[in-house]
Structures are given as C-alpha cells and as structure tokens.
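Derivation of every value follows stated rules applied to the coordinates shown; laboratory data play no part. Treat the numbers as computed from the prediction; the structure is a model and nothing was measured. Cβ atoms are built from the backbone, for glycine too; each structure is taken alone.
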Structure I
Amino acid sequence: MLPQASEPSAAPVTTPGAAHAEADRFLALIAALESPTAFDAEAVQALGERKTLLDKYGSERPTTEVAADPVGWTHGDVQHRNVLWRDGKIAGVIDWDRIRVRPFGEEVARTATVQFGGEDGFLDLERTSAFVAGYRSVVPIPVPALADAVERLWWKRMSDYWQLVFHYDRDDHSCDHLFLPAERFLAWWTERREDVQEAFAAMP
C-alpha cells in the first residue's frame with residue numbers, strides 16, 4: 001500500500017535565458033566537431049528555430065513553480081509501450097520506476113501528448129478529448145488545473161533538449177529519431193495552443 005499522498009515538490013520553470021544558453025551550448029559543441037553528420041546539421045537548424053520560439057513566447061511561460069491541484073500517486077509514464085493487452089483488455093502495466101505524487105493534470109497532459117502525438121508531429125485532438133473525458137469521469141480534474149498542466153508541459157517542451165543531452169552529453173543515439181518529430185510537434189502545438197486547451201477541457 002502506498003502512503004497518503006503529500007504535496008508534490010515544486011515544479012521548476014526554466015527561464016528563457018537558461019533555455020537560450022543550453023541551445024548555445026549545443027551549437028558550440030556541434031561547431032567544434034571535426035566531421036559533423038546529417039543529424040548535426042538538422043540539430044543546428046532546429047536549435048535556431050527553437051531560439052526564435054523562445055524569443056517570441058518566452059514571456060508566456062508559467063509564472064509560478066506551484067502546479068495546480070488535485071494531486072495524487074501517478075505512474076509517470078503511461079503510454080502504449082507500458083500497457084500490456086490480452087483479448088482486448090488491459091492485462092498489466094509495467095515500468096513503475098517513475099511512480100510518485102504529481103498533479104493529476106500533469107499525468108493526463110503527458111500521457112495524451114505521448115499517446116496521441118509527438119512522433120507524428122501533431123496531436124490528435126479528437127482522441128485527446130475522448131481520453132481526457134474518460135479520465136475525468138473517474139478522477140475529477142477542474143478545467144483550470146488541466147489548463148495549467150498543459151501550459152507547463154508546453155513550456156517544458158519549449159525549454160528542454162533531452163534528446164540532445166542523450167546524443168551529445170551521453171553519446172547515446174537511441175533517441176535520435178525522436179528529436180525532429182518532437183520539434184515539429186512543438187511548432188505545431190505552439191501555433192495551436194487554444195485548440196489544444198479546448199481538447200483538454202473535454203467533459204465526461
């Protein structure tokens with residue numbers, strides 16, 4: 001049995017300046033390479049586009065490090081790769097290493113964007129609405145809490161470069177194929193933030 005859920009830790013918000021500095025760090029790493037690859041060239045272009053987005057939307061980042069309630073124990077990585085099916089029914093859920101207390105809105109936002117978007121470069125808004133409505137029929141989450149979670153996740157994607165951390169800092173190229181689709185998804189999402197918010201406001 002899990003203990004009673006306590007308040008989650010703060011939700012840090014990366015500043016535009018810090019995100020810019022990280023982009024510049026990767027650009028410097030790439031510039032120093034003796035034999036840059038096609039991936040390196042694509043990363044340079046994507047980093048330039050990301051810096052443009054940071055300049056344009058940096059003032060719209062979340063203003064506090066306190067995410068909206070309600071909170072509780074969550075899996076942390078609910079997606080198709082971690083759900084086992086048998087005869088059309090869920091037979092098990094694996095990969096529980098990220099379990100912790102989080103805002104339920106964060107779990108919903110992350111799950112929907114991974115399950116119905118990301119790798120395709122856009123978010124399936126119809127399926128997202130159906131998923132959110134189903135989740136809210138079991139766990140009531142106010143629309144403002146979902147809106148807060150969605151904006152926090154959008155800004156996290158805007159200010160984070162985890163695939164490049166794997167590639168350049170860890171020499172791990174296993175996630176290279178996720179980088180450009182994620183950049184396309186971020187650009188798509190940024191242009192349609194109101195539409196995405198509407199999808200996450202779906203009622204049960």
Structure II
Amino acid sequence: MSSVTAKKGRLFIISAPSGCGKTTLCKRLLEDDLGLVHSVSVTTRPPRKGERAGIDYRFVSKKSFKDMIANGEFLEYEENFGHLYGTPKRFIHDRLKQGKAILLSIDVKGAMKVKAAFPKESIQIFILPPSIAALKRRLQSRMTDAVQDISTRLRLAKKEISRKERYDYRVINDSLDNAYRRLKRIIAQHSAERK
C-alpha cells in the first residue's frame with residue numbers, strides 16, 4: 001500500500017515600504033503560472049485608480065471592518081494612514097489545509113503576526129528600495145500623495161527598513177525585472193520543498 005503525502009501549504013509574505021514596487025511585483029507573480037493564490041486584504045480606504053473590488057482589495061466601510069474585528073474574522077489587522085487593513089483568517093486557514101501556496105502583501109507589523117501564527121508555513125520577503133533618495137523620487141513621481149504624506153511615508157519607510165533583518169529574504173528593487181526574477185527564484189525554491 002502506498003502512502004500519499006499531502007502537499008504542505010505555504011505563505012509567501014511580501015512587505016515593503018510605500019513606493020518600492022510591492023503591488024506591481026505581486027501582480028506579476030500572480031500573472032505568472034507559479035501556482036500562487038492571492039490573499040485579498042480587506043480595507044476601509046477608497047479604491048485607487050485601476051483597483052478592482054474583490055481582486056486588489058475587498059473595500060468595506062469602517063463599521064463593517066469593526067464588525068469583522070468583533071467577529072474574530074482577521075488573522076491580523078492594522079491601521080495605516082487613517083485606513084484599516086486586514087487579512088481574512090478563514091481564507092488563510094482553508095487554503096493552507098488545501099496545500100496551497102498563498103501570496104500575502106502586508107505591512108511589517110502584519111507580517112510578524114502572521115509569522116507568529118504560522119512559523120513553519122511562512123516565508124517572509126522584504127522589498128527594499130535601492131536608496132531612500134530613490135524611494136523619495138518614486139513617491140513623488142506617483143503623484144498620489146500630498147507632500148506631507150510623502151514625508152510621513154519616508155519616515156515610516158525608514159522604520160520598516162530597520163526591521164528588514166527579521167525577514168527570511170531581502171530583495172532590492174533596483175529594477176522591476178531584476179527584483180521579479182529574485183522573487184520568482186525564492187518562490188520556486190520553497191515551492192519545490194512543499195512537495
């Protein structure tokens with residue numbers, strides 16, 4: 001009689017300061033055939049141009065979000081720039097049981113909470129800018145933030161970057177193609193270990 005070993009679920013947790021290309025890189029990873037399932041975060045912020053409800057984020061009111069907190073529906077949640085963001089607990093548990101590789105795009109605090117809940121299943125990857133000056137230029141060129149918000153985002157970026165050593169991997173986004181190739185290698189390596 002042969003024994004069948006179930007494939008282990010894996011969490012690929014990607015964090016980065018605003019403006020480091022995290023969203024773009026995650027979209028590319030999901031478009032490629034890497035077998036990744038996207039964990040759609042819940043947020044109270046309004047959609048940005050081009051974002052699609054249920055695909056990029058699940059957009060809800062502050063009241064709905066607080067009800068979800070009260071019902072214990074989040075694995076983790078944080079407030080950033082006046083908006084709440086959370087990772088749905090049930091989705092993660094269900095996909096891990098199914099042996100899926102899940103891609104999470106979350107902030108540093110959230111990443112630490114997920115790692116604490118799933119230490120063996122979690123692979124943490126931190127995306128870094130080539131420099132703070134390059135990050136400032138990227139934030140300014142996005143033209144989605146006020147000058148004051150850019151200063152706040154840069155201060156937060158420095159704080160987040162100081163925690164990069166807590167991550168399993170660090171990838172410098174000096175170019176999207178180079179960063180993407182590095183991410184793809186990391187995911188391929190750990191996907192092979194799941195079998």
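Using the calculated result -16500 for helix-only ellipticity at 222 nm (-39500 (n - 2.57) for each DSSP H run of 4 or more, over all residues; to 500), pick out the matching structure from I, II.
I
Figure out for me which of the structures I, II the number 2.6 belongs to, where distance in nm of label points 7 Å out along Cα→Cβ at positions 73 and 113 was derived from the coordinates.
I
From I, II, which structure was relative contact order in percent (Cα under 8 Å, 6 or more apart) = 25 calculated on?
I
66, 41, 30 is what came out when Cα extents along the principal axes in Å was calculated for one structure; which of I, II is it?
Derived from the structure labelled II.
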